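Structures incoming, each one as structure tokens.
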Structure P
């Protein structure tokens, strides 16, 4: 019985990062195996070799494939017979290490699923994209919110013209967990996210505003033209921004806003988007992901629920569902949809078929470049009192 399309086997996964204290590493692992199309067989789970090997039993990684470093893992795995070595590497480490790990994996011929932001800065992103484009590997970026069924439903509706011409996009990602300086208590997640040597040029905007911006790009397909941004660090002594807002001008004349906060009391992971078109408008909220509201003047508001068997669901929305209506699907399943879409491409590659690099249902290396350009231009604009700066990158997904 085939477990992975026509490949007749599971894809073999290696995880970099995800050791003790990691949140996102465990999420990657859970999402990767949710559909029984992959198995975690190897890992370099920490930058500390002893901690890396000690963490392996928690993932059921055999001692022989629990590596002390990603370099050791890539060298050893690439020397194994083709029917034993890993197929792909998941990178779940702090931002400043993504580039070297992902680039090394691509150069060894392994597919990659990389956490976001894709790299530490734009120069690294552009170099990595060039390496990927000159290879035949599949490269996905875990903008996991693109995997929600109603996000994909909305994307197909918009691209099919059901909302008319898109004129306004309002995207917010509001948290409150960094209202106090947790980084001073050496809280692991706070410590690296607020450290410019590990996080990069932006804090809040690099961590979560990139999700809000990517969601608008993914759902609407609008190409950006210019951006004006104001970033603030409201918690005294913190080195990176913890609040910000940006205004985006799109090539079609539309306007967008991105607001992100990590200092709003009582807010958790409130990613929220509203999109206005000439024929209708919609809104979706990540904390209530199984409902989407669609509005048209003169008509009752419509609440779309996630229901794979309903006639109002389009092909993209229905294909992203796993459960019947009324059984909530959420974060893990959405994350797994990014993996599942990338697996389809990995299977094609393994079978000797050509792989699309730009127009993919999953976020790809070009989306990763766009995310880094967004961060760079937001930081530069804010430093220049909100000056309007270009936002369309040559590698932008069309």
Structure Q
């Protein structure tokens, strides 16, 4: 799940605390042109600091022209009534309100700003407490709980990246002072354990986050994400490429009209094309090697020859009016800007690229498409295996018919 994979036609709610992570998320989503609304919770647990956060969020949303809803909670009283910890009650209050707002506004999801470092902390936190495989999978980038869809678009971004992003834009944020208190186990992991592990492995957060991702894939072997991984990994595609491909396919499936047709990804040995909700995989050798050109055979038909319906059904041959040919017939690949007049079109011309797009021809087949042209006029006579140019079609007044045939039925 990535911000670029979100739909511009749907409403997304953002859990906006005012901290660096949620502020960065809001800015990224806004700059991506997405429909967003911010939700801020004031739990009244930190006195003036809680009010400071609320005021900061209010001013930020005004400056950025982001719609905002604020909810106040008496968290301490509610926690006592339910006999749970303050942290647990705050989480329950927050997500219950998020679900209510999501349903009320018909939002696609609530976006929260958990990032790669949070993912590493979560894995370690679960491990310390004693957990099974599900706990080692940590946080999911896209998950629905009790009818509320929760997205974590920043899960692959490090904290350093987020801070650099805000610094480059001169954007301020607020800091929750309780994040610096070691009473909470997560804070100890963040402030003490992770820095110690980073001395052993500078990329520890990335490695732990990747471990969680590996566990998720093992747990969800029947998921589409795992399928793409098992399919594309042997073809040399990286983990990030596979995640990107999977996200694009999922977004495409959710759109009424294709948004990413023609997008490609390349590994050292293969290239994958996304074409109208379909993935087409080809070896690079079949793309980069120059294919052998078929032979164009031009045959003058007997004067009494009349093509039958069966003749016209053979896509590997066409019949043209010889009197319309002014030069030599040349077989070549299509070129940018090629135009022709499809059969039945009485006036004007159409771009070959548009014609192929209208017929949902994929990029690979477009690149190998051949045409026959008249050397004198450079007009296209035949879009091979597909369509004759109307100007060269035979009519009741045709006296001499030429049959054009390609040597290979596979040629395009």
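With respect to FRET efficiency 1/(1 + (r/R0)^6) of positions 184 and 336 (r between Cβ atoms, R0 = 30 Å, to 0.05), the largest value across structures P, Q is given by P.
Ranked by relative contact order in percent (Cα under 8 Å, 6 or more apart), structures P, Q are topped by P, which has the highest value. Out of P, Q, choose the structure whose coordinates give distance in nm of label points 7 Å out along Cα→Cβ at positions 176 and 328 equal to 1.8 when calculated. Computing distance in nm of label points 7 Å out along Cα→Cβ at positions 176 and 328 on every structure in P, Q gives 1.8 only for P.
Among candidates P, Q, the computation of distance in nm of label points 7 Å out along Cα→Cβ at positions 32 and 160 that gave 2.3 used structure Q. A value of 0.70 was computed for FRET efficiency 1/(1 + (r/R0)^6) of positions 40 and 152 (r between Cβ atoms, R0 = 30 Å, to 0.05); which of P, Q is the source structure? Computing FRET efficiency 1/(1 + (r/R0)^6) of positions 40 and 152 (r between Cβ atoms, R0 = 30 Å, to 0.05) on every structure in P, Q gives 0.70 only for P.
If you line up P, Q by FRET efficiency 1/(1 + (r/R0)^6) of positions 264 and 304 (r between Cβ atoms, R0 = 41 Å, to 0.05), the top spot, with the largest value, goes to P. For which of P, Q does helix-only ellipticity at 222 nm (-39500 (n - 2.57) for each DSSP H run of 4 or more, over all residues; to 500), calculated from the coordinates, equal -9500? Matching structure: P.
A value of 100, 44, 38 for Cα extents along the principal axes in Å, calculated from one of P, Q, originates in structure Q. Calculated for structures P, Q, volume of the Cα convex hull per residue in Å³, for residues 192-319 alone is largest in Q.
Please state which of the structures P, Q yields 13.6 when mean count of other Cβ atoms within 10 Å over residues 200-207 is computed from it. This figure was derived from Q.
Laboratory data are not the source of any read-out in this text; all were calculated from the coordinates shown. A quick note: this is a predicted structure, and the numbers were derived from the prediction, not measured. Cβ atoms are built from the backbone, for glycine too; each structure is taken alone.
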